[in-house]
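Chemist: Structures incoming, each one as structure tokens.
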Structure I
Amino acid sequence: MIKSIQWLKIPSSVHLAIICTLLLTCQPVMTSSEDTYWIINVTIVDPIEGAQPSKNVLIKQGRITEITNYEETDKVFSMRSIDGEGLYLIPGLWDAHVHYAFDDNMRPAMNALFLAHGVTSVRDTGGPLGLVTEVRNRALEQPTKAPNVYIAGPLIDGTPNVYNDSSPSYPLLSVENNSPTSIQSNTQLLIDNQVDFLKAYEMLSEAQYLELMRLASEEGLLVTGHIPLSMDLFSAVEAGLNGMEHLRNIEMSIATNSRELLKERLSILENPDSLSGAELRSSLHAKQRMNAIQMIDSTLLSQAAELLAQNSVWQTPTLALYTNFATREFLQEDQMSQLKKLPMELAEQWRAAMDPMRNIATDPNADIAVYTRWMKKMVQYLHSNNVPFMAGTDTPIGYLIPGQSLHKELELLVESGFSNEHALQAATINPAIFLGVEAETGQIKVGYNADLVLLKGNPLQNISFTQQIHAVIKNGTFWSISELDSMLIR
């Protein structure tokens, strides 16, 4: 039959119709990771190579094993097929900043929420070692039902540590260190338990931070985090920092009075009033942050951008987090309706916490609003100066729904000067590059993992089309949107 079709030279535009009629296999089907099937006549949207229309993609045992032109239909006859006409295939999305440990009530729902929104890989940026290791192990045991989880273990903090289980807003996400010696033992524990990267936090002393960077360098582990309040951006990066979260504390290092600010911080960090870590950090931010953004030194800003670019210090700005607080988008009707995706008890907790805010008008001149606008300008400036970026959100902090918040982050990156292509890279290939797994995920290429998303629109034309999900493929398993919705209900 295949030879007959070729001999008759039937136009390629009708190949798919003939195949569907003969085999009745073009409806989306649930498959196991061991199954083999084609996605036919789909437009591949690769974050590096761009849009490639009319392609057939063969999925086998959880990997992409072949990519052909639509006209090459011979091999399709012997296998099940999925109709990709009018659809766009992108690599599975990443949220490069999440916290499974932040809310015990949210954690059981997070994997389903991520997959339902096309997020097939995540970077957990801080939580108790045993808890996040268990999350990673469960994801490895169920690779078709959970995102790929990369962990840092607990935040490596100084004393007093910030996330010390003092309140629901500050659960136990960190490990406290009071000397370089404790840094050695606590870091070695993380290394022995094979964390994927390390995260430095704000209350580290300079000596502790330098010891952490030395150990990480010896083990070949990347370190991301916040610039310690005891240091400035330049010394932290020169010591080997590989990534920054939320642009945290960059403003204090590029203000015209940055030296005086550092001297003041070192004095306050002596903590004569024995404040908690959260109180001490908040007092320093309140004292210096807003003043600093009003006094940015253009020369220091340029030098900082050049240093970050030259050293490939990855930025994960979590704009969705700040915007959510600044504008209270979570109170909008369409956002409130999304709470039905959450566990019932948690949804009620969120509603109860949100409702009182309805009576408080948002203020465009409030510190959080001014700071958020400044962050977007900083993201635009750094991106235009070739500083690398990843997309992450800090979910579920700040009423950010896992998975959904990643799409908001992509829109905000575009609002901050990213092209649609660069925004897509920030949520696909870029996190893979950071973690050294870019040879197996983050693009649509033969040999790569079959972690993919089928969309109804081309995100290179409009980044919001990443939300028009038709299906998600995780480790080769095809999940239709209805199956994903059912997963959330379960």
Structure II
Amino acid sequence: MKILSAEQIRNIDGKTISEEGISSLELMEKAAFAFYEWFIKKYPDQSILVSIIAGVGNNGGDGLVIARLLNTAGYRVKVFIVEYSDRYANDCIQNLNRLVLDNVPFEKLSTQNTLPVLRDYDLLIDAIFGTGLNREPDGITYELIQIMNDSGKPVLSVDVPSGLFLDKKTTFAVKASETVTFQIPKLALFLPENYIFTGNVNFVFIGLSKKAIQEIVTNLYYTTKKDIYPSLKHLSKFAHKGTQGHALIIGGALGKCGSVCLAAKAALRTGCGLVTVYAPMKCVSAIQSFFPEAMAIGDQNEDFISNISFKIKPDAIGIGVGIGQHEKTQMAFYEFLQTNVTPLVVDADGINILSDNPDWLKEVPADSILTPHPKELERLIGDWSDDFDKIDKSMKFAKEYKLIIVIKGAYSIILNGNNLYVNSSGTPALATAGSGDVLTGIITSLISQGYSALEAARMGVYLHGLTASITKYNINPRSFIASDIIDNIGNAYFEIEK
């Protein structure tokens, strides 16, 4: 799915109206009805008292249609229209007239003396601003948003939380419990800093023109199952371990042997034919006890890696999990980089070593994948002022070194300096020790099977997240561990193939 800007969304709205032969009022009706259908499933109790806070633009018009639909369905509804401007959008005026005809109670708010008490309502629906906001809320709108945020009531935002900027940092906006956005993903909805405003993000389909969406050019994408399934390779009847790829996992140190165990097992479970682990000698017995399907090569040092040397020819290498930062390990890593041409997935202390030795980055093969969590990313690219700045710096870094970066998080971001992909799968269950090690194994396995680096990063992150998504009802997220990810990789494949 394409992630689009406010201007691009307006263009698609206009083309939908012209191509489908409908009016803007009819498109507004479709959008509001999609929200309404989502709402009645989420809140079937019609006895609740609902307040809809609407603006005077098109987002406000959406809110007025929603009010009318809920009122007709039997919900107890009260509308407050905040007149932040004396100019109403035409479609908003028409829906206000319909609100009058249907006897839906409403009240206009134009001064601070008319601000409502919202604590008496069970639920608030925010429809003040839409996607075109270009300035901070002020005056009566600022006061009303503050009242909404202080009400202690669940707030549902229509399309985007009012006050949320789509292309720059937001400092003040409605703090929604749920955002119900209209069909098109917006980047701002997925950024960590904005979660306080967006809450849980939900999509509703409103019938926008497929042709118009297809024609829009963007370098931002939202990865879903529909994007992953077409890339999934067919498993040949005559496949054998020699045709399915050989993954090498390099890492581990005394006390951290579990990292390579998890990465190696995840690699084989993801579908490669062979997995070899290169680790300190003391880790070898642990690896083969935990995971007998893996082969193991022991470093000449017992406690840490000191000299990366092997005769096998792997198709992909994952390096850094549990490897530590011993001085000899760092030099072994550097010497390895100078001779290696095999695609890499670099994680954990592998990233930290590169951060401490930025000159070594030029030795990393093009299209290698780095998988930092936020703190590791900060060590790599420096600090940032906000999430948009973080993305900008990450894109420049990836472009300079010809790398792919996976920024791990609730919505993991995959970028390569040209394009950016937001991952849609996963739950908070993945915030557990070893989760990143498993991801390294998954991505390394996919590269070894012949997927391009970018395909492997996108598919690997999606598959990793999907293991949590499909188990959220039978494994409590609090008790979910990294081994549960590995155990459910096969089930995640089944889910993709449905």
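Readers should treat all values here as calculations from the given coordinates under stated rules, not as data from a laboratory. Remember, predicted model here, so these are calculated numbers, not experimental data. Cβ atoms are built from the backbone, for glycine too; each structure is taken alone.
Chemist: Which one of I, II has relative contact order in percent (Cα under 8 Å, 6 or more apart), as calculated from the coordinates, equal to 12?
Modeler: Attributed to the structure labelled II.
Chemist: Taking mean count of other Cβ atoms within 10 Å over residues 102-109 as the criterion, which structure among I, II has the greatest value?
Modeler: I
Chemist: For structures I, II, which has the highest computed value of distance in nm of label points 7 Å out along Cα→Cβ at positions 70 and 246?
Modeler: II
Chemist: Between I, II, which one scores greatest on mean count of other Cβ atoms within 10 Å over residues 350-357?
Modeler: That would be structure II.
Chemist: As an exercise: distance in nm of label points 7 Å out along Cα→Cβ at positions 94 and 118, calculated from one structure in I, II, equals 1.7. Which structure is it?
Modeler: Label of the originating structure: I.
Chemist: Match the computed value 28.4, 84 of Rg and Dmax of the Cα atoms in Å, for residues 62-325 alone to one of the structures I, II, and report its label.
Modeler: Comparing all candidates, it corresponds to II.
Chemist: Can you rank I, II by FRET efficiency 1/(1 + (r/R0)^6) of positions 110 and 310 (r between Cβ atoms, R0 = 41 Å, to 0.05) and just name the one with the largest value?
Modeler: By FRET efficiency 1/(1 + (r/R0)^6) of positions 110 and 310 (r between Cβ atoms, R0 = 41 Å, to 0.05), the leading structure of I, II is I.
Chemist: Among the shown structures I, II, from which was the value 21, 15, 8 of semi-axes √(5λ) of the Cα gyration tensor in Å, for residues 390-445 alone calculated?
Modeler: The structure behind it is I.
Chemist: From which structure (I, II) was Rg and Dmax of the Cα atoms in Å calculated, if the value obtained is 23.9, 88?
Modeler: I
Chemist: Same structure, new question: For which of the structures I, II does the calculation of FRET efficiency 1/(1 + (r/R0)^6) of positions 214 and 254 (r between Cβ atoms, R0 = 35 Å, to 0.05) return 0.85?
Modeler: Label of the originating structure: I.
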